[in-house]
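What follows is a group of structures, each given as structure tokens.
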Structure I
């Protein structure tokens, strides 16, 4: 049986909500990436967006080792049309070559294509098995759940 891990970074809890839903539906382990740089507050919000735009890395902490899993699903909120520094660092620090990988993003708008392309580029020796973009308002309303179920069904194929 394939062992799966859902790993995500979430500043406000939106991406965590989606990540936990995917993990539950997939019957996978989950791991939250902790960014050791302070990201809360309005000034840090601007700095964080700028860090994402400049493709900066950051210091992170995680619990699980992705090398022990067959499939890794990675999630990030979109900041300034980019993945977060925490997820960029995770993908840079872990060799996921030969693994099945999937990606999910939460965002206010439709600006997820660039992030998916960069995530795929950072895991180019892996097999991409799916992408899921969820809008923040879909999480707030609960309408994201059907998209999660469909995403997981496709991952299992």
Structure II
């Protein structure tokens, strides 16, 4: 799906937000329905670690807010969406720019809404792979997101 004016504006704002900007990463794409986000994190003097590869903290920070922010915007103001837990597994050193894609299928949104009609809270696990320019997975970030419906 192509970017809409709203999603393009959201991408620009996100990339200018000082906390995210300092990660060194940039959002390169947000779908019009906000269910897909792509980022790139270049290897440069700001993101390089002591041994010359991508700093693990930069890799984690580049993808940290994605699922929570996407789900807050998709579900809307009637839901509480919060990061509960996260972990990162380093697979191989990242010696070049890495890319990542966060994608939420419509069936996942339907599942969250339907489940929260029957129970008070829900936790879901999401994974994001950071891949180098050759397509090799360098790290996998796992996020546990907490959901709750607001009282009306």
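I have -12000 for helix-only ellipticity at 222 nm (-39500 (n - 2.57) for each DSSP H run of 4 or more, over all residues; to 500), calculated from one of the structures I, II. Which structure is it? Only structure I yields this read-out. Thinking only about mean projected area of the Cα convex hull in nm², which of I, II has the largest value? Comparing I, II, the top value of mean projected area of the Cα convex hull in nm² belongs to II.
Looking at mean count of other Cβ atoms within 10 Å over residues 63-70 over structures I, II, structure II comes out largest. Kindly point out which one of I, II the value 0.45 was derived from, the read-out being FRET efficiency 1/(1 + (r/R0)^6) of positions 71 and 111 (r between Cβ atoms, R0 = 25 Å, to 0.05). Corresponding structure: I. Tell me which of I, II gives 11.8 when you compute mean count of other Cβ atoms within 10 Å over residues 39-46. Attributed to the structure labelled I.
Each reported figure results from applying straightforward, stated rules to the coordinates on display, with no laboratory input. Model, not experiment: these values are computed from the prediction. Cβ atoms are built from the backbone, for glycine too; each structure is taken alone.
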